[in-house]
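What follows is a group of structures, each given as structure tokens.
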Structure I
Amino acid sequence: MDGIGKADIHIHTYYSGYSNLGLLKFPESVTTPEKQVDCARKHGMDVICITDHNAVRGGFAAQRYAKRFDDIEVVVGDEIMTADGELIGYDLNEYIEPFLSVEETADLIKEQGGLTVAPHPFSFHVNGLGEKLFDIDLDAMEVINGGHPDRYSNPFAQKVVERFPDRWAAVSSSDSHSNYTMGYNWTEFEGSTADELRRAILARTTVPRGVPAPVLGNVQWSYEVALGGQKLMYRSLKKRLVPTDGNALIDKVLSLNDLKKATAIFAGILYCMPPVSFLATTLSTSFLGIKAKKMNARAEERLEGIAALLEALDLQTRDGDGDDR
């Protein structure tokens, strides 16, 4: 074991596919696995985990690429959409089907020898598990998610972990979909290897560090996916886009007709115009601020509800152990 290591266990690549915003579709990421590895090395990460949405191929690609370096290790993961919210499988060997119950998903992760991590567990604007995370054998909880600059999601997760110490490892992850949002936060652990990070998670000795990425970083990411999406559409129109095995984003682009591709290119240009992007940033920031204020108003009540829930679960577990004897 050598000193204190830095890890980022929640990173995305262009294998994460696309998302829907009303009638619009946009890439989750246009960054390759190789670029994410290079960026992580620049930020001094010893271990990273690639956790694409419902996909593991990006993790394996990054892992192969990282073998040429001696200062970083890549772990294969997956941010899996369950029927109850998103759950990260850390240290996986195989793909797991999405949209199963969180209990079944957690069991499948454990069957592979993987660890379970709750990303952005109490988010109000993406799919966190919320109180459903208490129904599974959870190894770690994100208390700093780099994509959540609001004043509720991360602070409330930190309150839960502080109120109930040693139940879960506390981790800090960038949730980076772009090089622009990596490096602002990370998890510290004793050692420098993936095996030592795994042991630290299981021993609950990890230390979350850093702060969420700034709004500017997320704006840069949005520009990147808009421009990157336009390039993919253009290459497809020119018949220069080659299918990539397991890449949902490229598969989606290739499935569109030429009119939809041309429309998407126009929409990307419109978004990148300063008034539109400025308005989108202002509206989203305002929404986060207003909603966080409302959530914080009942944060203590929610925390007490969690305390009662955990007490009931602990009692049920003790009673069950007694029946077994």
Structure II
Amino acid sequence: MSQLSAEEFGYLLSSAAVQRTVADTPLTGKNIALIFEKPSLRTRVTFEVAIRQLGGWPILLGSKESQLGERETIADLARNLSLWVDGIVARVFRHVDLEELATFASIPVVNALSDWEHPCQALADILTLTDVWSELHGRRVVYVGDWNNVSRSLWKACELSGFGFRAVCPKGYGPADDEKVEWFTDTDAVEGADAIYTDVWTSMGMEDEMEERCRIFRPYQVNDALMAKTGKKTYFMHCLPAHRGLEVTDSVIDADYSLAFHQAANRLLAEKAVLISVLENHDEATSKEGSARVFGRFGHLDHHSMAQRKLWM
């Protein structure tokens, strides 16, 4: 998300909204490789459907080929894919592997999820809020639960969109000091929230921490009592899959104020906007400069400079 300015993020939101009414096929003739180290429902289906509806062809790598660095180096995988396809969509465990993939690929690489961020989800989340809020000024989103990749991208997306953001997390499970996020440990801090967002307490790869995390996070369950603490009409949000009875109750996620499935629907629109922007800008940039760029400029990243040019979202 740090690669985008507020104007660029706004362009993506507009592009995603337009996908509801247009049926263009700007990816005709394009082949996109899909790498999924982690299990996926929403991300895999929405990217495959998006690519096909835009006229492209998705190529899903097998389970063995999708485990980065196992059969061959990430660098060699990236070089090979760059010879045959026009872009890579990767859902990975480690963000550093995603950056290495982008460093050695000469084609765009889209972050479909890493342990650091989940930017395509955040784009769908903000699109959902613009769908339901007629007045955007002064809105506040409060994230409740474990600070993770989903909440980090959501926080950055809220900043780009001009929404207030606050995190409510247990001690030891909140944002790092250098992230400069407003956060609290007391759930009373949800007061005044226009939307409350939560995610699973135990992410994939942390299953051995499940019992301890359930004990620590139990007071942070989003239930009717917690929703009442906002003191106003408040929407509920969840990126899914949801562990019903843990981070959220059935009465909340199935309520008429729940946006969880609205968010899921908007994932398709968000993925379309990302793919169009990435590939169209890559074609334009390579024809003019011989290198992969998006929007012509990027923000600062703390890692590889080559990945900074090629890894988008």
Structure III
Amino acid sequence: MKLAVEFPSVVYREGPEAVAKLASAIETIGYDQLDIFDYVVMGFETPDRSSARYSARMPILEALMTLSYAAAVTRRIGLGTEVLVLPQRQPVLVAKQLSTLDILSAGRARAGIGVGWQASEFEALGESFSNRGARTDEAIALLRACWEDERIAFESAHYRVVAMGMEPKPPRNRIPIWIGGNSESAFRRIGRFGDGWLASQITGARAAAGAIARIHEHAERAGRDPKTIGLQSMVAPPPRPGDDTARAYYADHDRVVHRVAELAEMGFEYASLNATAIFQAGARSADAMIDSLAELHERLRRELGAK
């Protein structure tokens, strides 16, 4: 089983050197993948807005800029988003950004994408929330056209690119697209278009098996081999404000190791540790997070055979 780390934006408080130090250390420890989540802005609660999932004051570095910074101080580790809210961004520009990241990291980029949940963020960015699912499907096809086609000719209900070129191409002439979500629409999208599934709210083996079966069914209907679709799960979802039990999750390394073992038994190839939650559990500095991640990696490698 391979191990990923969800990068903690909060480390920026110690300065850019700490961001570089932590990214480099995650690779040196031996993790396989460095991911970062994506919010551009976060909404405050208002009378006409439902309760926010996370605090509007939560520090969040821009995902692709941070991955580019990490690329400069690493050499081996995969670099991805988990997940980039694709339909609130202009897909041709995203294609160029990801292609550049892939080129400058020597082919280490992975595009983790999702449809998003925060309507107010879409509004702030001037994009429609109501049709985000349809636009995501179209945008995935457009990304691949930009990366693969010498002469881009693409037209869909929401996007049109006529006789354009995007150079240079990514080293593999493609970038893997992994898709997040836990709905039937997400399972369909993964089965039809995805190179992998980024899961975050797996309640148990039965739920995991059901979701994977639905993804495979959609893949078969699309004429794809289900075995080519990768599987990654977050060990525990990010804690919500006020949830002290969830905030303490990563303080118990036995619990984390047990959960990774469960995910391996469910068929997941990757388990993702949330370093922001590690910070919330008491590792309040870059050095403390590095120590915790090193101890967890050693235990997982020894007890579970994780790389």
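Nothing in this text is a laboratory measurement; each read-out follows from the coordinates by a stated rule. No experiment lies behind these values; they were computed from the predicted model shown. Cβ atoms are built from the backbone, for glycine too; each structure is taken alone.
Given 2.8 as the derived value for distance in nm of label points 7 Å out along Cα→Cβ at positions 152 and 192, which of the supplied structures I, II, III does it correspond to? Working shown, then result.
Working: I: 4.3; II: 2.8; III: 2.1.
Traced to structure II.
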Of the structures I, II, III, the one that 0.96 was derived from, the read-out being Rg/Rh (Cα atoms, Kirkwood Rh), for residues 104-279 alone: II
